[in-house]
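Got some structures for you, see below.
No value in this document is a laboratory result; all are computed from the given coordinates. Treat the numbers as computed from the prediction; the structure is a model and nothing was measured. Cβ atoms are built from the backbone, for glycine too; each structure is taken alone.
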Structure P
Amino acid sequence: MAGKEFKQRIHRALNNASLRGALGRFADSYIVSREQVYAGRDFESLRQRIAAIKADAAGRYEELAERFTRAVEARGGKVFRAHDAAAAREYIYQVAKEHGVTDIVKSKSFASEEIHLNEFLQERGINPHETDLAEWILQLMPGERPSHMVMPAIHLPKEEVARVFSRYLGQPVEPDIKNLVRIARRELRKKFLTAGMGISGANIAVAETGTIVICTNEGNARLATTVPPVHVAIVGYEKLVPELKDIVPILEALPRSGTAQPITSYVTMITGPVPAWRDDSEGIKELHVVLLDNGRTRMAADPVFKEALQCIRCASCTNVCPVFQLVSGQVYGYIYNGGIGSILTAFFNSLEDAAEPQSLCIGCRRCAEVCPAKINIPDLVLKLRERVVTKQGLSSGYRIALHGVVARPKLMHTLLRAAARLQGPVTHGRPLIRHLPIFFSSLTEGRSLPAIARAPLRDRVKDLERPLSRPRLRAAFYSGCVIDFVYPEIGEAVYKVLGREGVQVVFPQEQACCGAPAAYAGDRETAVKLAKQNIAALEGTGAGVIVTACPTCAVALKKDFPELLTGDPAWEARARIVAAKVKDFTELVHELTRDRQGSSGQPLKESGRALKVTYHDSCHFKRHLGLDRVAREVLNGQPGLELVEMQESDRCCGFGGSYSIKYPEISRPILERKLKNIAASGAELVAVDCPGCVLQLRGGLDQMGSAVQVKHTAEILAIED
């Protein structure tokens, strides 16, 4: 479980209405604006180009650093290769000391924050002044942290900024935005004109020409890099690209993905030192480039995490993240935030520093969908989680649950059967548990929980598996734990629908948990053990197809099992054979009924009107399996249904498996937003293809007292006219 101080940060963020409101409003407008600014462009092709350029560069940093150094020095600049943060800080300090610098102006630079440069210089009598408006405001607020990578002070209302400026100036300041900007311009202009050094970062560094490229919207970077007599650029190795032409796709994607602009207000390219601008300077300005390693070459040598170095720091991943919109960058604890930030923190800081931030990822995969560098952030977070567990071990609670129960299917099934018999005092005979006592009460705040089925699906299948005389297909049904022990009626519906289509369905009794809870907790050992047990169970059925009605289970069988067993001579090939047979239930129905689809809108016989149904896109179902359109086609083919789209149909419902147990305070507001969208759609029924989402949405609607029903697509298709 998360540490006390980390939980406190989450609590403070969730209770900061200004922060949540600002991030929420920006995120809502960003999604629309981003879609518009990419209209007519081939985003997939663009991000493939960026990924190829950056991946190639990450494979030869040493060569590119050498080329870049030669190009800069040939033009009169200096390059210092800093192995770590300490070396970078010391070099910059020595340059400042050599020139008698007492005041420095800085444009926004994550690399400078990463090496904690400001504190280092202040301790040695040198005053660094942030000149990015948001960074300057935060600098005037000791202890305040950035809430966003691109817009660090987005959470501060103008009234708070006015109070900050009032304290700084020692006189009242009105909360008028134009006036606040005027004050900032006036105060910062003095610093540009008197500072002895300017420090910047860089968005791109070109090895071919020694050019550094800086993208900004305020123009402060141009002043910081041109007015003082000395310019120091801190550039991480990951900013290196081979040739000047390589900057084109990055410049096309960076503003579009970052702030939904076609281009930033200022794109500055600096190639070597330039003539001095100020009268107190002599001849040519000095240019120093600090090429910062600080874990980057170690990351580039890591076959798993090298991919993260493709990041162009646009923050689009955080802009669409439902968790980030609630807690902001202030919760993550270090310089880089969001899912990608936790990965970078593990290499630029330490694995221990990344342990808690990485746990915030709910795995909805929206970040991977929008990343212009094509980074599979969710999968990398899971790999990071594995490494955290390998080094630190599982918490006692997870260890007992996973090693002690989930990894031992017979014991797990025995415990679930016992719970079904003993749950009366909390269910009161109802199918939903609305209140849990004492320590467990948070689990039913905002969401009821389902009762465990009195008879699991595995006990009912003997009455369902009637032999068909001439079956079109023989399919093994992999139910997963939730359908088996909580919603066996979904399994019964699967049997009914597939039986109507001439499919002989069998249930392998030796099947166990798919291992997703273990994999998402970083427990690779348990995940591997369960993968082997399930493969053996499914092989024995002789089925041509393995069908599942849970997308999380489908992903485990199709993707995770082969990856977990790669390199195992006894199991890898078997895992791939099983994976190739797996189909989602709705996908299979779509294939079997394709010729009969397209009859939507026929009235129900008993009511004479169509039933309004809205569809919730489960995260794994849409973003891993890509079956969102298939589900709609199947539902549109059902007589008596009118499919109405809800707003944000593909936004996470907040379940995330054990995530809703570990972080109920984050899961709850994500669910609330989904429930509002359901209500606004006017639908009477919500169709879902994930039993976990069924659990979350039914529970939330029950707590609201809503009459809207939630059904798995299989249940809807099983209804007879």
Structure Q
Amino acid sequence: MNKQRSKDYRQRVDQALATPKLQDALHQFGDAFLISREKAFAGHDFEALRGNISAMKTEVRENHDELLQQFIDNAKAAGTIIYQAKTAADANRYITDLAKKKGAKLAVKSKSMVSEETHLSAALEKAGIQALETDLGEWIVQLAGQRPSHMVMPAIHMFKEEIADLFSKETGQQEPAEIEHLVEVARNQLRQSYLDADIGITGANIAVAETGGIALITNEGNARLASTMPKVHVALVGIEKLVPTLEDAARIIQVLPKNATGQLLTSYVTWIRGAVPCAGEDKEFHIVLLDNGRSALAESPQCRDALNCIRCGACANVCPVYQSVGGHVFGHVYIGAIGIILTAFYHGLDNAAELVKACIGCRSCVAVCPSNIDLEEIILHLREKVGDDEGIGAGKALVFRKVMQNRKLFHTMIKAASFLQKPVTRGERTIRHLPLFFSPLTEWRTLPAVADRALRDSFSQKSQKIDKPRYRVALFGGCANDFLYPELGLDLIEVMNALDVEVYYPLEQNCCGIPAIYSGEKETAVELAKQNIKAMLADNPDYVLTTCPTCAMALKHNFVEHLKDNPAWAERAEQLSKITIDAASFILNQLAGAELFADLAKSEKITYHDSCHLKRGVGVWQEPRHLIEKSGHELVEMEHADRCCGFGGSYSLTSHPDISKKILQDKVADIQASGATCVAMDCPGCMMQIRGGLEKSDVPIRAQHTIELLAEALRNK
């Protein structure tokens, strides 16, 4: 592990978290974005649209050489000069040499993330050529001596007062902090530059193979001016921007503005093909096609889907980590979830290592991605690569490889912890304060104590008198249900028995392996998958139930992925996947059991928190709500019900507790604002986080698992 790199990153995190204005701005933008995006996609089938884009971009990747050659041939036929750059340095050299050959003193640039990737402006300045950004946000960032903090909105981290100060220095007079005025100042300052420039530089949103032309999708007129006014136009284009046809380009244009900024359509869509007349002469049009790691990305089976990205930036817009620390922390050149992946391949894994670890795994980015990229899955693979290169730390390696893989040793150590914790629990089930260097863990939330008696030890004593069971189901408890909240498992038995379902607990089951995966320790995760498949299928259950969506994801998806190339295990992993189901869905869909709870409960105002892995991993969010309402409670929706609570397992305990704390504070505020007296959820991890945050803040709102509420209703009937 690079300790200095990690220290520097932590300092940037601390600085960002100490800037509440930044978080307010990013939260306001994120909230407004979701509303605008929903309106923009009204009447459209987003899943169908992104399925089409994903299929098209995958086809491009699989036939890239042919399509690239088709693009080059058609572009040349139209009078375009093509240069293929293998590296960023190669692209910069070609463009600076061209500028020097033309005697250029000024280059006007429109917004281009690929030029940020190559650091083109610095290369031009070094060659004695002024590189002037003409996009409003990019110009602001350039004046500030910063880099963009968002792929679509470069200066989103800055406030109008800061911008007014920058503009005042530029104009030499005091400029008021009024947005319309500042926009007018920028126009006046930049307008002459288009006339004076010797060369114009743009990127491209799309490169069309069948025409050899490019498309620029923008909200300002600067790209159109930069590409038409100077006598030389250079477009720096990543080779992944290819699409086969104009019809395919139209698919991207239909989705990109809606998913990027919540607009039905951007202000300008500019199509450029070949050299065009310019002041009585033919304009020179150069396209520099950049590789710079894209071919290596295409060759990675685990990561290559990232090339399907259309650069909308939405993965940052919905990311709780980005909203907490911003793009200068959660990014390198490219930011957000896609930025982590692109950084690894375009700028090296070392530059991506801290970002890989900073992802909390909430899958918000996956849900909103218009190219249907499983960004979290790719990031987890990169986390594994970082672990391989740098190690995961001696402590974690010992826990995962020596302790967790040995079920008996693992469980013995957890039971020992229940005795060792007694000086701090003082007989309570909650740890309110920890001593010494452990104290930060309980500064902003309480923690659950390890139960005196684990679920596996209590199960056999729970009487189940069912004459003719409808089903016999196995409970996969998971570590939290088994050792922290055994009463949740006992409540599940009570609820299932009331529905004529017999429950048993396979004692050979172990941790689901998610903590290992999130720490980059795949070897342990694979071993645990085998142990659990063997344990859960041993007695041929009708179904396997979970009260933890993270465990459900592991059993339904991860085990299959881990073992798909292992003939001895692949079929059994698929079998377990098919019969695994979360408890709420099982009650509602398999048992049609909602009527059992009809009006049993004493009415309470309850709000519901969507656990990340339940809604975005397993696709369940309506079923628990229906059960809560059916049992006689008043369900009130909180704001941002599906925003992450900040738990993320070890993320909140050892990895990034500072970011976790900020995300939890946002969640607690939303729960309080709902006016509910109880917040329900279907994840023990979320329950641990939210209950701990409410208790530490002395907020009199209880946090309960849906199954606990159903068991309460049965007991109170």
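See the values below:
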{"quantity": "Answer label among P, Q for the case where distance in nm of label points 7 Å out along Cα→Cβ at positions 171 and 627, calculated from the coordinates, equals 6.8", "calculated": "P"}
{"quantity": "Of the structures P, Q, the one that 1.5 was derived from, the read-out being distance in nm of label points 7 Å out along Cα→Cβ at positions 419 and 491", "calculated": "P"}
{"quantity": "If FRET efficiency 1/(1 + (r/R0)^6) of positions 123 and 283 (r between Cβ atoms, R0 = 35 Å, to 0.05) is computed and equals 0.60, the structure in P, Q", "calculated": "P"}
